[in-house]
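Asker: Listed next: structures, encoded as structure tokens.
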Structure P
Amino acid sequence: MKRRTLLNQVLMGSGALLLPSAIASAQSPTFTKPLRAIVPFPAGGVMDAAARVIADKLSPRLGQPVIVEAKTGASGMVAASFVAKSDPDGHTFLIMTSSIFLAMLLSKDPPVRISDLLPVTQLFDVGIGFAVATSLGVNDLAGYLKLVKENPGKFSYGSYGAGTGGHILMEVLKKRTGAQIVHVPYRGEAPAVQDLLAGQISSVWGSMGSLTQHPQKMKVVAVANPHRMVQFPDVPTFQELGFALGTLATWGGTFTAQKTPPAIVKKLADEIDAVMDMPDVRQKMREFGYEPLTERRLPFSTLVNEQAAAWKDAIDEGKVTMDS
């Protein structure tokens, strides 16, 4: 009897010694060094601010600092290329909007393709808006289009980059209405907004959070979203104004390098999703002009492929090029 008791103690002791390693093997992947959140837009814009909110909340969940770095240029492809070429370990990831892969679709020989990146998770719907200078004396989209059609080639619009969603949507709008408006691309929305405030351009595309900061100088006349946004209920959608956009949507999402282990991607996605579901983060995103997700209708990789096809159709309709 004593031998059985002693044997049980030894076995239990051995089990206790083996238990930590067994737990370790079952644990989710860990991040072993600081993470880099790469943003393709300049510091000072709402995308940069949103990325910093996400990084601050994500850091304690992953047990490592999450450092936000801006890498601008080539309509976001500089940042995308940097992430695509990074080590496939999940420690470097891209926080971007759908405008980046639009530039890839438009480029004849892009330095990076969407297939070079691995989708992690969707962050929010962007819902880009179109704003006109209040100095023009028009109150809505119809009034602006009437003014520019009466003065062909006299007015200009700013976008946050050649090949971005705002650029493509405006070229489609021009084709459908016959309006002649000169395109002025910028490296991000912040400088575009500044030029409108300075009177250099007459209208601008950008995130709703950015465009609504200066109501004395600009008025948002439409938003490219399927429904009116919770934070901006008075701004009509293009659909309401008679310009159907179909399945076109603008969104924010995260990507990392191809060949990153699935377990790492899942861990990163799960923790980012948890951050984006926090009530204070959701409120912050709305303040920035982004619409938090109520559901994820499709796996993110499926959504990316679906949207690429829809935007390709829009590019063809608007006869959009990186030089238009």
Structure Q
Amino acid sequence: MQVISLTPRGYCHGVVYAIKTVKKIARNPHVKKPIHVLGMIVHNKKIVADLDELGVKTLHEKGVSRLALLDRINEGTVIFTAHGVSDQVREKAEAKGLDIIDTTCRDVIKSQGTIKTYLDQGYDVLFIGKKDHPESESARALGRRVHIIEKKDDIEPLSINNDHIALTSQTTMSMFDIFHLSEALKKVYPSLILIEEVCNATKTRQLAVKTQDKDTDHCYVVGDPNSNNSNKLVEVSIQRGVPATLIESVEDIHVPDLMTFEKVSVTSGASTPTKVTSEVITFLKNFDGENPSTHSNTSTVKDTNLFK
């Protein structure tokens, strides 16, 4: 089995900062308890489980905004995730007397600052992103002239009457999706200004997948189903012509499929623990279709101690 380990892999700088910050405050006896994370600190359930072991509770419910989740916290410390929060969330947390720890990724902060600048200059801002993603939620809250675009069907209902329009995007979106939608938007709003805000960690991962050898039989993307950047890597691989599967761990690898592969590639989302990806790579490198002793894909990586 030939295994191509696509680079980069492992945590991006935003995830590293968020995890280190939470780990530090969880072990600080002077931090007000209880400690809650408003949403998933990063989109990876294994990391959330590890936080729980440290006594940090995650508040996350699909379809429930961060503003609404705040109603469930009445004391202690609240942590804002790497995805960022709106000013309304921050003000509500302050009004409730909560101590605030902000782990917003610097790329998200930059993106939100850009949106605010254009809004202040009278622009309508088109934001390409997943409508239920926390980063889109924060962008939408910046003003009524922010319009979330997830797919082509979202373009026609816009009816924006403004000659000043700027286009930006969720930092974890596929640059190829952005191009696809931006070209469609230019036809409707030819005067729009394109502001590329895809983070470098997302871009370099996507380029590695986009340029992988076309004779690769299969690409394994190690990541959480909730991770947008991980799901996008699967899409980019398929666009390249290489079938791909999103797996959370080595246990999600379908061993009978491996019998038909000679060459596979491995990449991972920006919030995937290195230990989890390394275990996948090791298993694939050792796999021998004729040796049953190499077919066991039971994981030995626990959901705890992933920060070590």
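Read the figures in this text as sums done on the coordinates, not as results from a lab. Since we're looking at a predicted model, the values are computed, not measured. Cβ atoms are built from the backbone, for glycine too; each structure is taken alone.
Asker: If helix-only ellipticity at 222 nm (-39500 (n - 2.57) for each DSSP H run of 4 or more, over all residues; to 500) is computed to be -11000, which of P, Q is the source?
Answerer: Answer for the origin of the read-out: Q.
Asker: Another question, if that's okay. Rank structures P, Q by volume of the Cα convex hull per residue in Å³ and report only the one at the top, that is, the highest. Intermediate results must be reported in sequence, preceding the final value.
Answerer: Numbers: P: 140; Q: 128.
Max of volume of the Cα convex hull per residue in Å³: P.
Asker: If we compute mean projected area of the Cα convex hull in nm², for residues 154-241 alone for structures P, Q, which one ends up with the highest value?
Answerer: Numbers: P: 5.7; Q: 6.7.
Across P, Q, mean projected area of the Cα convex hull in nm², for residues 154-241 alone peaks for Q.
Asker: Where does the value 4.3 come from, among P, Q, when mean projected area of the Cα convex hull in nm², for residues 114-177 alone is the thing being computed? Can you show the working numbers first?
Answerer: Numbers: P: 6.3; Q: 4.3.
Attributed to the structure labelled Q.
Asker: For structures P, Q, which has the highest computed value of mean count of other Cβ atoms within 10 Å over residues 266-273?
Answerer: Values: P: 17.9; Q: 27.9.
Evaluating mean count of other Cβ atoms within 10 Å over residues 266-273 on every structure, the highest lands on Q.
Asker: One of P, Q was used to compute FRET efficiency 1/(1 + (r/R0)^6) of positions 98 and 122 (r between Cβ atoms, R0 = 30 Å, to 0.05), and the answer was 0.30. Which one was it? Intermediate values should be presented prior to the final figure.
Answerer: Working: P: 1.00; Q: 0.30.
Among P, Q, the structure yielding 0.30 for FRET efficiency 1/(1 + (r/R0)^6) of positions 98 and 122 (r between Cβ atoms, R0 = 30 Å, to 0.05) is Q.
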